[in-house]
Structure 1
């Protein structure tokens, strides 16, 4: 792993990235929110110390909220089908917090599992991820619970972090990162001797919410599928799906046909396990016919089922679900209370 000293400001780094033959996507202010959007003016980009995190995660740049996967047309009794495929351009995602960068290796597993999702994979391969360490946090953050930290580099191709001397370091973590450094090499210099990073990251790690024992969490979940406590813990849940739609690791989708007269599109749309229709069978039977069962599924998937299959927790502790929940449900607090007696 090579480390470079950034010889210019973050703003100048962005100027150099903007000039490359790649789309630059970065956090920007939209109304009162922070969102990831394509950069048209570098002056609009928020620097690493100016925001806690975006409202939505950046996963939609690899896994869009909706996209057509084929076109079809009826001609008498014949059906003509044309596959569609996204026009993929090289893109740079700048300003990912550790909780967002770490989400991509996690959802990579599902999109490369039994079926290779070429829509996701093609965008993923064309994307370079630049993570930035966190100098701010709020009461919703709990990355340390799931094995991450304010300066964790998992998932990033390049990682930007402040050093004690008042300058920034760029850690090269992949071939993509190496390739990008070669394109902007005139603004970085190799660090030959160890450099101490800013102590703020260690301070934040000490102050953020207390980590949970995830092994014990999985043990409790395995033994308590039918525990009536699920009715109580889910009693406030509205099933609105906001948590899933903002989560960087949720990946469920539905496929629907949109038909107009003799032609139409087959689309892939985001879906969520909190919706009653998510598990509704054509027969009318619904194995998760109560919100308590759907809420249980979300917690079990995040902290047990995904780990059973991929040895990874399906949560990066970004806190978005906590911030957005209209009834103040806090998945960290829920899991903590469920497993309090272990």
Structure 2
């Protein structure tokens, strides 16, 4: 069965809504706690794109109805051989070749853009184990020549954490990082912190365990930070950030996102301690300080979610000490074209 392939734009509201409905149904299918983006967030991202990447969203239609949704994100400042791709097939019409047709189109787009390595994420329920054996998305990726390059565990922390527990964790770490100071902020990055934030944020992708992923260090771009500030504001997402400094040197940071479109939820994004400042329990100190800020400003948030590479033993230990529990798994699959 052949599909009509069409690019999805913000100007075509009807197609965007159909495309989103397929993405959301496929992403949520069989999972108890999916991290599905909201339509309003995707629309804002399309209208205010991140200058660090080119995003292409594609729909596969049969007789005018969307059967499959896909996207490709192509980095523009670094990792110029890579593309991040996803394929979503509406659950009722799986196993009819629609996913293969969509993947073929995404591969064509990526080749035309000079990309030779594809990376895609597949999430599955935690009990299926680290390989995701039997899960449709994982088996689809393997069938089409991708290999599991990095295994992640998705975890959930039930909030609030009591003040006494937070004080205990702060006290236990404090003796190890004397001489460091901390800055916290909400929303847009303060002007005097933009360069430091950009450098730390750029390092997250490759400083954490990357398994077999073919990643190179990202470029720190303060202008891109400002563009993402505008994008997040349009999405109704608020940054909650704590940074650590030794003198004037940035030593580490951690960042949470609070989405207005998902009341009661928050998401852990990047956490990084610079290599030269590790061994001072800054990771725990940063996370506890940020949790205090989150709970003070958003007492209605009841669940905080994070993803970590299963091999990232240090960060996993910190999260387990805070009380995070496994909620799902995710595999980062890689294919060389």
Out of 1, 2, which structure matches 1.00 when FRET efficiency 1/(1 + (r/R0)^6) of positions 60 and 252 (r between Cβ atoms, R0 = 41 Å, to 0.05) is calculated?
1
Distance in nm of label points 7 Å out along Cα→Cβ at positions 172 and 308 gets 1.3 when computed on, of labels 1, 2, structure 2
Compare mean count of other Cβ atoms within 10 Å over residues 52-59 across structures 1, 2 and report the one with the greatest value.
1
Structure (1, 2) behind the derived value -7000 of helix-only ellipticity at 222 nm (-39500 (n - 2.57) for each DSSP H run of 4 or more, over all residues; to 500):
1
Of structures 1, 2, which gives 26 when percent of Cα pairs over 36 Å apart is computed from the coordinates?
1
Comparing structures 1, 2 by distance in nm of label points 7 Å out along Cα→Cβ at positions 196 and 260, which one has the largest value?
1
Given a value of 0.55 for FRET efficiency 1/(1 + (r/R0)^6) of positions 116 and 204 (r between Cβ atoms, R0 = 25 Å, to 0.05), calculated from one of 1, 2, which structure does it belong to?
2
Which of 1, 2 yields 21.8 [mean count of other Cβ atoms within 10 Å over residues 84-91, calculated]
2
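None of the figures in this text is laboratory data; all of them are computed from the coordinates on show. Nothing here was measured: the structure is a model prediction, and the numbers come from that model. Cβ atoms are built from the backbone, for glycine too; each structure is taken alone.
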